[in-house]
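Down below are the structures I want you to see.
Nothing in this text is a laboratory measurement; each read-out follows from the coordinates by a stated rule. Values in this document were obtained by computation on a predicted structure and should not be read as measured data. Cβ atoms are built from the backbone, for glycine too; each structure is taken alone.
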Structure 1
Amino acid sequence: MDIGIIGLPQSGKTTVFNALTRGNADTSGASGSATEMHLGVVKVPDSRLEVLSGMYNPRKVVPAEIKYWDVPGPESLAKSQGIVGRYRNILQSADAFLVVIRAFENPAVVHPMETLDPGRDLETMLGELTFADLEVMERATERLEDGMNKAKPAERPAMVRQLETVKKVKGGLEEGIPMRVQQLTDSEAAIVENYQLLTGKPVIVAFNTDEDGEDPSLEPLGLDLPAGVQLGEVCLSAKLEAELALMSDEEEAEFRADLGLDESALTRVIRTSYATLGLISFLTVGPDEVRAWSVPDGIGAQEAAGTIHSDFIRGFIRAEVIPYDDLHRCGNIAQGRKEGALRSEGKTYQVKDGDVINFLVNV
């Protein structure tokens with residue numbers, strides 16, 4: 001999973017990145033650091049892997065991973081610049097956006113809009129995503145209209161369908177409707193997919209708060225969101241979490257206990273990310289490797305097999321499935337088979353979180 005971290009200047013975006021990745025990227029803005037992009041890879045904590053590792057003693061344990069991209073924002077808010085520029089490809093390849101919204105008071109860190117207003121800032125960032133997509137659709141419209149004039153008669157029907165779809169999506173964007181909630185047919189969605197629009201991606205709002213005080217939430221902000229738009233939300237004090245992330249595990253646990261913090265910002269952000277994107281994890285086990293695989297909730301067994309290797313889709317025969325809890329109770333696959341906990345499932349079986357699966361394939 002790739003998540004792009006975006007936000008307005010002085011929102012604490014890079015501090016959030018450091019908190020999540022245990023990084024030490026410069027947050028001062030000195031020497032052009034505010035325009036630098038940072039990448040961090042985080043292993044998704046999963047206690048089930050530790051238990052399975054003890055059962056199988058594999059050569060390696062591979063948790064799921066999340067790549068966080070700290071993407072520089074606009075240097076000025078004098079006019080809408082989109083949030084893309086030379087980083088458009090990174091934003092387009094992201095699976096979701098973590099939008100950092102400033103909710104902390106600090107007179108020493110001047111807000112670019114002078115006042116603290118999380119609702120206004122969030123609407124600004126969502127508007128930047130829409131603006132970036134409108135630019136893409138406007139250029140696509142011009143290119144297709146120009147191509148229509150030069151196209152051969154046999155090529156025009158396909159180009160007409162593309163142009164109509166582009167104009168339809170563009171019209172929705174102009175009304176403030178993100179691409180992900182626009183009503184499109186399968187063929188229209190296939191056409192738009194080629195443009196990798198930013199508003200087609202899920203959004204998680206990360207309120208960057210003070211160390212104490214009441215956490216903000218989306219509901220009282222009174223946002224005028226189009227029907228169907230659902231935003232994930234999480235609160236964290238990036239400054240505090242970044243400091244804790246640099247401590248040893250023992251020191252961090254001690255400080256968290258003193259502060260009454262049960263879990264890290266990373267844990268909360270990951271949980272919210274999985275819920276917002278509709279993801280679950282299935283597991284594979286063996287003497288070589290115990291591994292977690294992140295897949296969409298409701299995915300079929302055949303398609304899930306393809307996350308391991310694309311050839312597994314074509315060669316899929318069946319899936320041997322046992323829920324993690326049953327495997328843990330039985331102690332091994334053989335006992336699970338004796339007790340009837342191990343099932344044989346076909347390609348349409350919907351994979352569930354915690355399923356331990358052995359795929360039988362012909363390749």
Structure 2
Amino acid sequence: MKLRSLALVAALSALASGAYADSDGAKVKVGMITTLSGGGASLGIDARDGFMLAVKQSGNENIEVVIEDDQRKPDIAVQVADKMIQSEKVDVMTGLIFSNLAMAVVPSAVAQGKFYLSVNAGPSALAGKGCNPNYFSVAYQNDNLHEAAGAYAKEAGYKKSFILAPNYPAGVDSLTGYKRFYQGDLAGELLTKLGQTDYASEIAQIRASGADSVFFFLPGGMGISFLKQYADSGVDIPVVGPAFSFDQGILQAVGDAALGVVNTSQWGKDLDNAANAAFVETFQAEYDRLPSLYAAQGFDTANLLLSAMDKASVTDADAFRAALKAADFPSVRGKFKFNTNNHPIQNIYVREVIKEGDVYTNKIIGTALEDHGDAYAAECKM
């Protein structure tokens with residue numbers, strides 16, 4: 001690692017109180033269940049790598065992370081979670097990328113007194129009436145980035161959007177969020193199969209719909225397939241989406257077809273704050289690639305946990321919960337705090353896909369929503 005990178009790590013550690021030792025010296029055991037194989041593997045790998053980079057930088061010897069693959073299957077995720085809780089005796093859980101897996105795992109985990117810190121999934125069912133004091137969504141609530149896309153589409157003057165997403169909790173939330181802030185007419189609305197790779201039928205419907213814009217949420221391999229097929233189809237309708245469909249790993253696979261596309265995110269590698277500058281440089285030095293949104297969320301999640309460990313023992317649940325709620329860590333997003341339902345209040349930005357040398361990436365071109373919470377907090381009774 002370069003000397004400058006080491007200096008940045010030191011600066012970041014100083015910002016975050018350095019030691020991060022559990023207040024009573026007890027080891028904190030973390031169970032990370034994430035997607036490490038199949039079509040969504042790149043997302044889980046990035047979240048894992050961001051999380052583990054923060055743990056490594058902290059130098060904390062009182063944290064142990066057990067990592068297992070959920071294979072993007074709810075039944076596997078439940079089996080692994082049960083093993084981690086009953087046999088591994090983990091204190092904290094994290095890692096799930098997909099919301100259908102989160103809905104299968106999180107309610108049971110928190111009911112058994114475990115803390116769950118979400119690196120990505122933020123289903124609406126866990127933000128409102130299903131909220132829990134031990135559940136913290138560190139990334140966002142599922143609707144949020146899509147709400148920002150809807151706000152951008154409205155501001156851009158689009159009047160007739162065609163919208164589509166996979167048929168699972170995050171997909172349903174995405175379309176709900178987009179419509180909440182777009183408030184225009186729809187040329188069509190589709191829920192596609194989770195894991196789908198052939199979008200010929202959907203693109204034909206878009207072509208015939210009279211749409212003036214297309215909004216889609218298709219994370220991982222689904223987004224790669226759709227964008228390539230859309231570009232090859234010759235359909236020339238502007239595309240808007242959330243960062244998940246235009247994230248760092250996806251862009252390299254899609255290539256020129258994504259250039260100029262506008263997307264929304266609560267993070268960008270060019271956000272101007274000290275924590276983010278250190279993160280981007282040290283992640284690239286550690287893994288030889290630019291970080292993605294998922295990596296940034298993993299990094300923030302680990303630093304939230306480490307900051308709580310610095311203030312309270314995980315064996316004192318009330319104190320540890322309060323330390324998590326305080327969110328006293330230098331987020332790579334800059335401003336960050338938790339709402340009453342333990343979901344973020346944060347800025348959501350507008351980004352454009354560009355090319356820097358041979359690398360496809362995003363640059364921030366504006367702010368879609370400032371200090372934005374979610375629509376479900378009022379339903380949360382805690």
Going by distance in nm of label points 7 Å out along Cα→Cβ at positions 188 and 268, which of structures 1, 2 comes out largest? 1
Quick one: Rg/Rh (Cα atoms, Kirkwood Rh) came out at 1.02 when computed from one of 1, 2, so which one is it? 1
Hey, mean count of other Cβ atoms within 10 Å over residues 140-147 derived from one of 1, 2 reads 14.2; which structure? 1
